[in-house]
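The structures come next, written out as structure tokens.
Bear in mind these aren't lab numbers, they're just calculated from the coordinates by the rules spelled out. Values in this document were obtained by computation on a predicted structure and should not be read as measured data. Cβ atoms are built from the backbone, for glycine too; each structure is taken alone.
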Structure P
Amino acid sequence: MARFPENFLWGGATSAAQIEGGRCEDGKGLSHLDYVYFRGAKIPCNFMLTENLNKALAEEATLNFPNRRGIDFYHRYKEDIALLAEMGFKSFRMSISWTRLFPTGREEKPCPEGVEFYHKVFRELRKYGIEPLVTMIHYELPIGFVEEFNGWESPKIIPYCFRYMKFIMDEYKDEVTYWLTFNEINMVTAVPWLGGGILLDRDRPVQLPKSMRGPGPIPPEMEARWNQVSHQALHHQFIASAMIVKYAHDTAPQCRIGNMFNLHHLYPETPSPRDAFRAHEESEYNMFFCDVMAKGYYPKWILSYYKRHNIKIDWYDGYEEILANGRVDFISLSYYLSSVVTGDPARQERIGSFIRRLQNPCLETSEFGWQIDPTALRISLNELRDRFDLPIYIVENGLGAFETLGEDKTVHDDYRIAYLRSHIEAIGQAIEDGVDVIGYTPWGCIDLVSCSLVSMSKRYGFVYVDADDEGNGSYDRYRKDSFYWYQKVIASNGEDLD
């Protein structure tokens, strides 16, 4: 008997900020991600302070902003969707750009050209029988809200966001069944600029550690500011999410609305109780993002955590009822790696950090330092089943690598095939365990601008895009070896992984 259900949603995932391009065309405005500039092929870019933003604003004409180019999906969407259809996609995860519809976020009416663009994309997907999976907010927010509100730190952003979300739900509810509210909502506490358009040093100086991945605690003043601002912003995102879920349930009952968080499985460094408790604490922290969105309330654990760390949330009026009435229909997640944590205060890393310094000697590691662990995905899927008893959609997973197009006009990416094969096997085993997994959309199914490095150098796709970090290249598309392998996986409904 097949492990994967007959209607399993095989596909791939992208975001508007990383693929669309079309900067300022047809009235599009700029988002905060459009101001993240390229700093080097191996330098993480998505942690911003005021000096970085000021530099981006002052030197806009000369700096390199890869997100503004994307991969030109705005003009090549038909070609790209045809390639996805050739692979046999059942589902395509994409996002809608807030600033393509409402350039500053304040407009009463959207740009008609932007509205029609997404209608055209949805029609093209339906032409091939591909189900769109749409993220409402994939990190992006209008740059003016950073300048005025410090992004999601202020509750004043909520009405503008809800108006945008309400519009796209009303406009596209007959074309889109599956929706996600916020992409990786926990990233607002891990990387405040990326996840929430937040400048941690706004109105006050903070001292960053030399390396955000270094051992030991970050400076206390920085820790306190980071905790306070990011969790306040998170609360506002929870509210906006719950509001649109409630609205969708009332006005579009045929639609299914999910959350989305970055799943991170944590192992204790040693069998010591201190390390074991730290791993437990980190795991509870990772799960609480789902607790709020799927159960409709803040768990007692996180309220105790707030009290211990002197985090004082300015609660939104009526928040308890809003959260209770805005519970999601399914859990969605990204999963890339597991990590090791220690209870040693001198070597502890910040709770909720994405990339850790400690390494697991039992695992292989990618060239970017990400440890490859499909078994942790199976474990975590079982834990999610027991905790929430909801369908689960794996909407990101994949392996980034530096790649160049060969003389034979392809990329021989056996390493990517091996990574994906092992994770698909783990998903199949979790389904046999009784987990209700409804779909799988690996990240960056066509090469796109990477989020962490804001570059084209780090590639995830089944399709190679001929573009470099400076925007040079033909932007032509080429099928990698993994393209044909994934085509076979989908055709066999996950049974043929050779």
Structure Q
Amino acid sequence: MDPISSIGGKPVPIEVIEESLYEIRNKIHPRSVSGLFARWRLILVVLTQILFYGLPWLSWNGRQALLFDLVQRKFYIFGLVLWPQDIIYLTLLLIISALSLFLFTAVAGRLFCGYACPQTVYTEIFMWVEHKIEGDRFARIRLDEQKWPWSLRKFRIKASKHFIWLLIAFFTGFTFVGYFTPIHVLSDKLMQFSLGPWQTFWLLFYGFATWGNAGFMREQVCKYMCPYARFQSVMVDKDTFVVTYDKVRGEPRGSRNKSDDHNAMGLGDCVNCSICVQACPTGIDIREGLQYMCIGCGACIDACDQVMDKINYPKGLIRYTTERAIENQELNPSVIQHILRPRVIIYGTIIAVIVSLFLYSLATRNPLRVDVMRDRGSLAREVDGIRLENIYRIQIMNSSEYPMTVTLKAEGLNHLSILNSQGQVVENIKVAPASNQLIPIKVSSLIGENEPGNHPIHFDVSAQEIRKNKTIVRKRHEKSTFIIPQ
């Protein structure tokens, strides 16, 4: 073994240096705690999973209420049908989501991470299963310390846990695919073992990802894979509510008997029990200050409050508060006054404007869409020596849930008429709900009625949207060009 002298002038083995470059993960066994924030996490887990697992089974007008049909290129969101041309709505939703994340982080840190992030939610579910099968924190530690060969008891416990994990992961993957393939069709194919290759791939992929991330990687995803953990530091300031340890009150920390006067002993309120560390799902010590690995779940707050209750100390040694409040020893009611600061007002104003525009656009959205495409293969042609025709293709899209009866009219020149491919006058066009039609048409004018050249014309498209109790008229005005040769 060749030593090197690089630390304090002393020779250090190469193997020691190499090992220090890599952190060997020690499995974290979070301690179960109860309290206000534990209840909120439970509520959010239940609500998010009711929404996730339940929405694909809801029906709307005889179809799945929420369906992203990539094959047909249609997104069904209850009574709203979105086409690829509606990509602006997806863009606005992403912008609103990003700005909302910035706003919530500026106000109260990583609330999304601690309570609603899928990684947090499924980790909570998997840890609950682990706790029920393997026991409390110390029982799980003892079980994991049993090395090979495993006892029959350990094999049975581990196999039971992973079997339930895989069932949850499989059902999660099935539900995820059900947002893109009608879930009733998907369930029938699954029962008949006739899933398509892509459906099978995504079901297994998403199920395996859930099992791996929530069952094995857990805090590693939050620490190393999630980019949000890295840039949150630029989004918080001294007035952001985060999980904070009150060093002024807690230090110097040290153990003592319940009956001891810790003030006379020169000790702070922290008894150095480390239960806050044991309860942390990412394994950090919040007493060392705010760290990027903290997901703001509040488990350490519940754990510390339980200890404070037992020794009759005031709660709140670890609490949601701000850096400024700790420095100035302010109470939360006075700290709340600092919430409305410039960055919060700017984020809130931008979100309010974009949300207003988004809702207004949805409310005034015209489900009738028309595209007029002139046939560039033929400029114009004479018919029977009396008429001049230009060829067009007109695409009519009905993005509503109701059938439409469409009429066309061409304006801009004298004696314009619209004919179909058989030379008949185009009258009412029936367009089914959430469908489109591509129709070849001929626009005809009498020879000699208009001057030669390129003439702008327009198509007035009127549609009657036939609903159960009423008829709504939709209109579109599309421009094009009519060519009259010399």
For mean projected area of the Cα convex hull in nm², for residues 244-315 alone, find whichever of P, Q sits highest and give me its label.
P
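Once FRET efficiency 1/(1 + (r/R0)^6) of positions 44 and 460 (r between Cβ atoms, R0 = 35 Å, to 0.05) is calculated for all of P, Q, which comes out largest? Provide the component values of the computation, followed by the final result.
Values: P: 1.00; Q: 0.10.
Sorting by FRET efficiency 1/(1 + (r/R0)^6) of positions 44 and 460 (r between Cβ atoms, R0 = 35 Å, to 0.05) in descending order puts P first.
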From the coordinates of one of P, Q, mean count of other Cβ atoms within 10 Å over residues 380-387 came out at 11.5; that one is structure Q
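Assuming 13 is relative contact order in percent (Cα under 8 Å, 6 or more apart) as calculated from a single structure, say which of P, Q it is. Working shown, then result.
Working: P: 19; Q: 13.
Computing relative contact order in percent (Cα under 8 Å, 6 or more apart) on every structure in P, Q gives 13 only for Q.
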For percent of Cα pairs over 38 Å apart, which of P, Q scores largest?
Q
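Thinking only about mean projected area of the Cα convex hull in nm², for residues 92-387 alone, which of P, Q has the largest value? Walk me through the numbers before you get to the answer.
Details: P: 16.6; Q: 28.5.
Going through P, Q one by one, mean projected area of the Cα convex hull in nm², for residues 92-387 alone peaks for structure Q.
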